[in-house]
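Presented below are the structures under discussion, each in the form of structure tokens.
None of the figures in this text is laboratory data; all of them are computed from the coordinates on show. Bear in mind the structure is a predicted one, so any value in this text is a computation, not a measurement. Cβ atoms are built from the backbone, for glycine too; each structure is taken alone.
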Structure 1
Amino acid sequence: MKHLFTNIKGDAFGGITAGIVALPLALAFGVSSGLGPSAGLYGAIFLSFFAALFGGTNTQISGPTAPMTAVSMVVIAGILAANDGDINKALPIILTVFLLGGLLQIGLGLVGFGKYIKYIPYPVVSGFMTAIGVIILVTQILPAIGYYPKEDKAYVETFKPEAEAIILENILKEEAGEDILVLEDFTETVDRASKITQEDILKESKTLASNNASGVLGTLKVLPQALQQISWLELILALATIFIIYGFKRITTAIPSTLVALLIVSGVAVGFGLDYRPIEEIPSGLPIPNLEIITSFSFTALSPYIFTSLTLALLGAIDSLLTSVVADNMTKTKHQPNKELIGQGIGNSIGAIFGGLPGAGATIRTVVNIKSGGKTKLSGMIAGIILLFILLALGPVASRIPAAVLAGILITVGIGVMDYKGLKAIPSLPRDAKIGPFRVSSEVIIMMVVLLLSSLWNLVYAVGIGLIIASLMFMKKIGDLTALSSDVKPLKEEAWKDEIGFPEKLKEEVFIKHIKGPLFFGSTSDFQILAKQIPKTASTVVIRLEKMPYIDQSGLYAMEDVLVDLRKDNITVLFVGLLNQPKLMMERIDIIPDLIPKEYLFESFNECLSWIKDNVEDIY
């Protein structure tokens, strides 16, 4: 904190510029999430300020980001669908999920999770980022052409039978809950059903229509009929926005092209009095905390979304710390990863209480801040204050922004967020896996699985599945490599330097096994064949363990099984160079001293050789 005011001029300019850059993106992410522009703006205000204040990266600017918004979109749509499309019923649960995500982020920082982010495989991140781009790009096609499924009467009409069935099902559920559902007498059911209005059916039909047309698959499903009802004005506004964003960058990058596009296209639409569709109204005045998060809290309602909250927390952590690395490279500084997670968690938690969308460290906004002179935490705090000022002073003006303009902005975000570096590398990656007769790259498999599952099914589960596949493939590779270096071979083929002078007369009686690398679940099957490879003439087996740094539970039990078999055959086993971790593991399940007495543990091969000379007879 003592360095907070050492660069006031640079931080002020950096913060103001970053705040202005953040405005159109915050509004656009809010609209695409389903919670409205104010949610994006509130999220940007609180996250930017508090993540900067408590975080571990001096120049980081935080706010809603494409990945966080894509996951939030799934969360919001799912909870809305479970609450009959009623945003007032769904909002407390949605914000509780976001709040839990923030609290989990704080927890991740406190337990020191920050240093483990680097272990997430690149193909998982690559597939996910490209999927985010695909999702945003595809889902913004409909608003860009001015088509809204719940306003298409013919489309909504097709859902009326299903809507009636759902309403009736809800009545039966209510009666069952009130213990008044009796098979012999459906009078109460008929009475309640008679009170259903056409408005109720229409409302439920609109909810079903919106849900059915959501996401990538939903958009593609309704695209044919949407293309027959294009609003040319909305399409022109969206295309003009895209054209200015890409075109203005060629003129100068000193002024953010996204902001220029927003101002020019919105100005033309308002100035010429065009009959366009504006975004939802942004409430004027200070953001108010949503106390229903506390008053109507229900663990039963929240429990299905705990894994989703954890996903938001992990994704926000990855997103933020990747941006922190970019900031480090630009400023030649070193961020504090765990402190950064705590700051992000505090920002997301406070943002959720005020109805804001969750977010993370934003790379473009952080770069803008640094290039504009930002050097300390003050820059991020100023960015949040600027957004609050815009909300209070220009809220009614911002409410007149055309929805198609934000769709255009998001289309450019979708195109920009895809991982082109990873996609370009696909042809050159080594084909180290086999599917049927075809050789393919395991990294490409992981990337494509995450990309397809994220785009067409579920973002949350796709990342989990991607991580599991990546872990299994990694473990198989390590297991294969360990097995290769740990083959059991005759002494003469693998003698180590200190074994060269081993007495010739005892080579029939003594069998030496080298274990190189960890003995874990991936290499146990190769180790278990040891007993079968020992010559019948051997009365003593020496197992050299100087190069076995680690043994897991699977390896431990494989070792125990082999030792038990050798004992049954009256073969003496000697250990040489047993390291600390394997020794502790073996002592815990009594391999030492029950199967290997302490006098059979030798620190060096020379000590072991002395024992062999004194105790092993030359029989053959």
Structure 2
Amino acid sequence: MCGIVGYIGTRPASNILLEGLQKLEYRGYDSAGVATISEGELQCVRAKGKLQNLQDKLAGYENLARVGIGHTRWATHGKPEEYNAHPHTDTARRLAVVQNGIIENYRELREDLKAKGHKFLSDTDTEVVPHLIAEFMKNPPHHLSPLSLQSLFLEAVRLAANCLQGAFALAIICVDFSDELIVVRQQAPLVIGFGQGEFFCASDTPAIVPHTRAVLPLENGELARLTPMGVEVYTFAGDRLKKFPRTLNWNPIMVEKQGFKHFMLKEIYEQPGVVRTGIETYIDAAWSLENNGTSPIRLGLAPDLLQGLEHIQIVACGTSWHASLVGKHLLEQLANIPTMVQYASEFRYSPSPLMPNTLTIGVTQSGETADTLAALEMEQSRRSQQPDPQFQARMLGITNRAESSLARMVPHIIDTHAGIEIGVAATKTFTAQVMAFYFLALELAYIRKTLSSERIHAIVEEMRQLPAQIELVLESQERYIEELAHDFAETQDFIFLGRGINFPIALEGALKLKEISYIHAEGYPAGEMKHGPIALLDAKVPVVAIAMPGSVYEKVLSNAQEAKARDAQLIGVVPLNDAEAEDTFDSLLPVPKVDELLSPILTVIPLQLLAYHIAARRGLDVDQPRNLAKSVTVE
């Protein structure tokens, strides 16, 4: 959630830290700060609010420091005030620390350190860390590890890390060891970047991509010492590890707006390309009805992962949970496999009973979502204790980040290939996740022979048309939706309706509107309106209904009429040139006619645009909505 940046090298650190923090603004934050070391002194500058406030403060300093750390904070412990902003220092101001995550035992540590004379100035859990490191440096234990020969600073950090409980990533500098930058990872992401005579660290790769594409993600229980000479990685026990960086296939231009007013709008317009990439990557172009001896899908998964499945359970959060609900529909209707979708945060503490021959799928855009990773880790653990092979863990991840913690945790992943997404409100990554479920469901349908070759061929051929159809929606709808958004400048409530495979799209449309416009919005199965929610309707509550040709089309139109009879303004996501829809709705958001099974990929587009234009019309920060973070790395 928060952002960490660190630098050690030959260039002035402050500008690099600020530029890195700017690349991490999308993660969400409410204060920021940097700490550097120059001429034997620690300089720590912090500011509440946007990075510009920090930049204004730094403008008064001439700082040629070659080592430093920076941070954007999303408040957990303590209000979003400057005194709670990172970096935090020890009493003597010789150490500075930035942290992501939560230190669960900070209260006990704080009281113990207070008793030893340490003075605390913030309400945060983080502040115990510099004091704890300072205590170990002042009073080291009698039996030090071999790391003490390398650096007393490094050894003190290692000892402190072993005292901390929770999920955390740390970057630490010390005046007395000004040629060192120490970083620590435990259940919160941290990556090291390798340059020429300079090294970087960050909580996410966009912060360092402008400088290097050679990166090394730290694993849980690891710490590293960065100096101008190189990088050393150790375990919390003090053992030296041999590790090698990998090369990212990213280009810095991927994190630029490229002429769009907001990243969210840019990413909405990238969806045809995302869908096209998924199709080209995972559908065999040579497959045909005449040449159908192999699967049309090329996921590259081990055969034993999918053979003999009896159940599927999916754990996810937020938008990924909505994508998983679409996935459930596909897996059950195409592959005939009973599928459950669980909130990862709930599954962690009330898991479903163990069932045999079960595939567990974790879905997370960032690959770092704390609840999802913890749920998967718990499932792996409890299944590893089962002697019956039928109950052994079968784990699959769906993620946009092939270098993430998820990809290293589970043996099999489907990389959604959506490219970096900066806007906090997910758009193209939602579409990419839904596409991943199409590919998986078709693969399982082929393996299990639950669909004929003719039906698979028909679905695949329609899928190939989706990129062009999305482009048509964007070209034909955006200007109209921008004008329609003017009608909702004062609206306080919205209702979204859908049925069948489009019910999750109603939920996603409501979530998008909530996230960026701050309008209260709810998604419901259309048939449930009369069982309570219809009491909410009047002329001030617009209703958006998704009505696409198929098994429930007439039903949704009837449900929409119920809303219209209560004076609600009725907006329909409907097929192009449909006379019945035109008679029903006050405003139309038409999309090309498509097989009901594939319609979510199209129906979600106008809902994304509607949320975007309402928020933009209200003058809100579309890319960085209040209180939200892109990657939720705390519980």
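For which of the structures 1, 2 does the calculation of relative contact order in percent (Cα under 8 Å, 6 or more apart) return 12?
Values: 1: 26; 2: 12.
The read-out was computed on structure 2.
When mean count of other Cβ atoms within 10 Å over residues 203-210 is calculated, the result is 21.6; to which of the structures 1, 2 does this value belong?
Only one of 1, 2 returns 21.6 for mean count of other Cβ atoms within 10 Å over residues 203-210, namely 1.
When mean count of other Cβ atoms within 10 Å over residues 163-170 is compared over structures 1, 2, which one is greatest? Don't skip to the answer; put the middle values down first.
Numbers: 1: 15.0; 2: 21.2.
Going through 1, 2 one by one, mean count of other Cβ atoms within 10 Å over residues 163-170 peaks for structure 2.
Which structure, out of 1, 2, was helix-only ellipticity at 222 nm (-39500 (n - 2.57) for each DSSP H run of 4 or more, over all residues; to 500) calculated from, if the result is -20500? Before the final figure, lay out each step's value.
Values: 1: -20500; 2: -10500.
Source structure for this number: 1.
0.05 is what came out when FRET efficiency 1/(1 + (r/R0)^6) of positions 115 and 387 (r between Cβ atoms, R0 = 30 Å, to 0.05) was calculated for one structure; which of 1, 2 is it?
This figure was derived from 2.
Given structures 1, 2, which gives the highest value for mean count of other Cβ atoms within 10 Å over residues 91-98?
On the way: 1: 24.9; 2: 22.2.
Looking at the calculated values, the largest one is 1.
Where does the value 28.5 come from, among 1, 2, when Kirkwood radius over Cα pairs in Å is the thing being computed? Don't skip to the end; give the middle numbers.
Numbers: 1: 28.5; 2: 26.0.
Considering all the candidates, the number was obtained from 1.
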